[in-house]
Structure P
Amino acid sequence: MEQDKLAPLQDEAWSGFVRTHALLYRELGRRLVRSHGMPLSTYEVLLRLAWADKTGLRMSDLAQQVDMTSGGLTRLADRLERDGLITRTRSEEDLRGYHARITPAGRRQLRAANRRHLKDVRELFLDNLTSDDLQALADIWRRLNAANDHLTH
């Protein structure tokens, strides 16, 4: 096979993944903004902070988890803090860094948005797959994540 061309099955698998990801991400984002005025980036940040322990997350770790630049996350965190959804404090270990924590108001807003978002995830994605499909996808994502784990560090 030529190095500058994918085999038909490879192309169908790859382009299908890329197209489906783009369509679902865009639609899920559109629905979340329409229903709760919350962009997916805000949802992701609040979700990661809700999962964190009491100390919250270092901003640099949070940026990596939500795949944002530090500058982009800082601008988003400024808005979220102004809206009372998160707090930021200087890191006790590294005075140059900050930790972000979700506030009770942030948890309430996340909880309300989460119900709708999960309904949309089910409707647009999960309900269209069988249990076998879901198991196969979970296995695929595990393999791909393990094979590419070095890219996140």
Structure Q
Amino acid sequence: MKKLRISSLEETKHLAEKIATYANVGTLITLKGDLGAGKTTFTKAFGKALGIQKTINSPTFTILKIYRDGRLPLYHIDAYRLEGISQDLGFSDYYEGDGVCIVEWPDFVEEELPKARLELSIYRMDEQEGREFVINGIGEHYKEIEEAVYENIMHG
């Protein structure tokens, strides 16, 4: 688990771009954080780094948005409205599918998520743009991404 202090929107975008360089088919990223912490901001920058031209916005009401115009498809799930729902919603095809899946509010679908993933937790440090990103790679592949991104941000 690595912690990064991010003090601007540009640094958030830079982090998303770095993580996107390691994304491949079947990559799963979960984003935890309070409302307004920066989950969708991160996802927008990540999608742009994949080459997605369409406008990326939060799928809070649709729950799932699919973007196919980048180097990999991006499946963006916002599970916020799924709290307390215990039925299989069919998202497993996206978690380890033919693209990258980003899940906001993963706690609400935790039981159906694969164990292996890159977990990002975002904490607000101040009222402006200060954030702490906690990167936790679960599984060997994601642990390698965690280490590489951390080294790149800290020393690159």
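Quick note: the coordinates plus some simple rules give every number you see, no bench work behind them. Computed from a predicted structure; not experimentally measured. Cβ atoms are built from the backbone, for glycine too; each structure is taken alone.
Points worth noting:
- With mean count of other Cβ atoms within 10 Å over residues 3-10 derived as 8.8, matching label from P, Q: P
- Structure responsible for -21500, with helix-only ellipticity at 222 nm (-39500 (n - 2.57) for each DSSP H run of 4 or more, over all residues; to 500) calculated and labels P, Q on offer: P
- Which of P, Q yields 0.60 [FRET efficiency 1/(1 + (r/R0)^6) of positions 99 and 115 (r between Cβ atoms, R0 = 30 Å, to 0.05), calculated]: P
- The greatest value of Rg/Rh (Cα atoms, Kirkwood Rh) among structures P, Q is that of P.
- Test item: mean count of other Cβ atoms within 10 Å over residues 19-26 calculated as 11.1, pick one of P, Q: P
- Set P, Q, criterion relative contact order in percent (Cα under 8 Å, 6 or more apart): the highest-scoring structure is Q.
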